[in-house]
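So, here's a batch of structures to check.
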Structure 1
Amino acid sequence: MKLVRKAFDQGGFELAGTEAPYVPVKSKTKVNQAGGFVKHDKTTEQANLVIGVPGLDRNDERRYIQSVFNAALGGGMSSRLFQEVREKRGLVYTVYSFGQQFQDAGMAGVYAGCSPKNLAQVREVISDVLDDVSLNGITAGELAKAKGQVSGGMVLGLEDTSSRMSRIARGEMNNGYVPSVSETLDRISAVTLEEVHALAHHLWSQERLTAVVGPE
């Protein structure tokens, strides 16, 4: 235990009494919100596309809304992106959305892997989807499916001891407490269409950075 405490102290954690270890946030990171396009030429079979924007930090109360929105946007086979880009048009090998939350900043993004000849069309269709959810939000049906997916995935994850331990550790280290399962499920269930629309607009009305790795 002495070695553990020493290692955490040296790593910048505050270990006062019985409080959970955490890294104090001295100031919020100012994220550069300038959009743009970056291309890295690499000899690969497929083109890899990422479109991203600044997102939410891990203490933002809208993180539950983002989980639901992310599931509806690109979290599975019934998601908007999968249906529009792969199911209807067959343009990609894979496509999904993601969110990454840090202590003082975050990001939201979309990834797609496709044939290089489809890259321009894939980028256009994804941009159209992002424009649409930013302007109009998602449907009631998409909201219901997304809530079920997020809630179900969480409950199933509790059957794995490693997932349970990781959840407890993340809660203690990131927020100083571990929300109960019922509290988390209630927060997910309480997400409304209006909240999703507001967050979708907040995220995807920003200038977007597009990065591509693939053949010339």
Structure 2
Amino acid sequence: MKLPFQYEIPPIGENEIHLWSFPVSPLESHGEENIAILSRRERDKADRFYKKTDRIRSRVVYVLLREILSLYTGTRPGSIEILLRDNGKPYMNQREAPFFNLSHSGDRILYGFNSKGEIGVDIEQIKKNRDLDGLIESCCSAGEIKTMDGLSEEGKTELFYKYWSAKEAYLKGVGTGITVPLKEIDCSAGQQIGSWSVQPCSRWDGYSAAAAIKVPNPRIIHITRD
């Protein structure tokens, strides 16, 4: 059992984030063929989705997560025990295991790994037909709204999603989820929210992504397949 493509994985440095990202659709058959490595909870979670495409995507997400964690820990994918904290955030209770987080949107999955502490990642598919003004009003701080003044619709959309993915990554790193109103988090001043460093990491057309970690100026290592 291994990933359907080969990578050499360097150890995660103290000041590093490893970001893995893949499109889902080319890996659907791989996820279905290796469903046996998933836990009962992971399979049940996938089965609860109404749409078949969402069920398949959920299986792919967790099959790949287990295979990547296997590369870092040396544990067989099917033997990895992924636990959930009280806030629902997944983790491994194993000494050699990295901290990790995951996100998926549209046809893209993003995983983040760090060796020293909690990490949050988020990826958002940019949807240009949404009620942008309403979203800005409900999700953005006064400072962020000010930075959008005078921008074109395209510019506003790009900056909004940059802020949104940064806030989501931060909240997932902290572990609170969206229990804090997004407009109370201000990203207009740069890449720092409190003690958290929030790094934009958008490399894929049509998506915005970010990673959050309690390490100043982290080095990001991208491991991606397009």
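Computed from the coordinates by the stated procedures, all read-outs in this text should not be read as laboratory data. Everything numeric here is computed off the predicted structure, so don't read it as measured data. Cβ atoms are built from the backbone, for glycine too; each structure is taken alone.
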Re helix-only ellipticity at 222 nm (-39500 (n - 2.57) for each DSSP H run of 4 or more, over all residues; to 500): value -10000 computed from one entry in 1, 2; matching entry is structure 2
Ranking 1, 2 by Kirkwood radius over Cα pairs in Å, for residues 35-146 alone, the structure that comes out highest
2
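Assign the value 3.9, calculated as distance in nm of label points 7 Å out along Cα→Cβ at positions 67 and 115, to the correct structure from 1, 2.
1
Quick check for you: by Rg/Rh (Cα atoms, Kirkwood Rh), which of 1, 2 is greatest? Intermediate values should be presented prior to the final figure.
Details: 1: 1.02; 2: 0.97.
Max of Rg/Rh (Cα atoms, Kirkwood Rh): 1.
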Computed 17, 15, 11 for semi-axes √(5λ) of the Cα gyration tensor in Å, for residues 59-122 alone - originating structure among 1, 2
2
Where does the value 35 come from, among 1, 2, when relative contact order in percent (Cα under 8 Å, 6 or more apart) is the thing being computed?
1
